[in-house]
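Some structures to go through are shown next.
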Structure I
Amino acid sequence: MAAYVLLILAIVSEVFGSSMLKVSNGFKNVYPSVGIVVGYGIAFYALSLSLKTLPLGLAYAIWAGLGTALTAVVGFTIYKEKFSPKKLFGLVLIIGGVILLNFGGAH
C-alpha cells in the first residue's frame, strides 16, 4: 500500500512539474522553473521508491498514463486548452489501459 502512495505522490509531482513547463517561458521565469525541477525531482524520487515493491512495467504504466491524463485535464481546466470528444476518448483509453494493467492479471 505504501508503494501506491509513493506512486500517487510521483504522479502528482510530475503533473505539477509538467504544468510549470507551460508558464516557465522556456525556463526564463524563475519560480515556475524551480517548480519544474522540484516537481520532477520529487516525482522521480518517489517513483524510484515505489519500484522497491511494484513491478517496473506496472508502476511506469500507471505513472505515465495517469500523469498524461491528469496533465491533459490541467491543460483543459487551468490553461483553457481546447477539449474535444476525440481527446476525451483518448483519455478514456489511457485510463482503461491503466486499469487493465493494474487489475488484469497477476503481478
Structure II
Amino acid sequence: MSRALLTEDEITQGLAALPEWSRVGDTIVRTASADDFPAAIRVVVAVAADAQALDHHPDIDIRWRTLHFALSTHSSGGLTALDLTLAARIDAALRAESSEGR
C-alpha cells in the first residue's frame, strides 16, 4: 500500500467514508467506547493484528472501556492511504466487538 501523502481532496473524500474520524493537523483521530474493559482489550488485540499485517501502527490510548486512536504516517510526514485503511479496519473491529455487532 502506498505511503505517498494524500491530497487534501483525497483526505476529505476518505474521511467522508469514515464519519467517526476527524482530522487534527496531519493526524486522524477517533474516540470510541467498548461495552466493558475486556471488550476494549479485544478491540486492541484485533487492531494490533491488522496494524502488524499492514506494517502501520496506530497510537492507542485505553482508559477502562474508552479507546482513543490516532493515525498518521510519520515516515511520510502526514496522511496516506494506510491511515484510511487502518481507520476502516479499526471501525470494523469496534463493530465486531460491540453489543449490537454480536
Structure III
Amino acid sequence: MDHPLIDLISAKVAEAQRRGDFDDLPGAGKPLPPCDDPENALLNRVMRENGATPEFVTLSRQLARLRAELAETGDRTRRHEILKEMSMMDARIDIARKAYSR
C-alpha cells in the first residue's frame, strides 16, 4: 500500500528536480555511506550529533567504577555487595545492548 500522500510527494520532488534543486548536491554520484542499522540510522545520528551516549555504554562505565571500588575495598560485606551489583550490571548491559541493536 502506498503512502496516502504519494502523489503530492512525487509532484513536489518532480517540481524540485525541474527547478534544479538537486543539482550539484554534495556527494552527488557517490554511493551512500555504509549503515549498520538502517532502521535507526536517523535516531543514531541525532544521538551522536547531540552527544548522547547509549545506555549500555553508560552502564559499562558504571561497571568499571564498581570493579575499581572492588579492587580497593577490603571490607568483606562491601565486597559482597559490590559483586552483587556487578552481576546485576552485567545483566543490564546485556539487555541494553540487545535493545540498542534492534
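Every number in this text was worked out from the coordinates using simple rules, so none of it is lab data. Note that the structure is predicted; figures quoted are calculated from it, not measured. Cβ atoms are built from the backbone, for glycine too; each structure is taken alone.
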- relative contact order in percent (Cα under 8 Å, 6 or more apart) was computed and gave 30; which structure, I, II, III, did it come from? I
- Query: Here distance in nm of label points 7 Å out along Cα→Cβ at positions 50 and 74 has been calculated and equals 1.5, so which of I, II, III was it run on?
  - Reply: I
- Candidates I, II, III; Kirkwood radius over Cα pairs in Å computed = 18.5; producing structure is III
- Which of I, II, III yields 1.5 [distance in nm of label points 7 Å out along Cα→Cβ at positions 2 and 82, calculated]: II
- One of I, II, III was used to compute helix-only ellipticity at 222 nm (-39500 (n - 2.57) for each DSSP H run of 4 or more, over all residues; to 500), and the answer was -14000. Which one was it? II
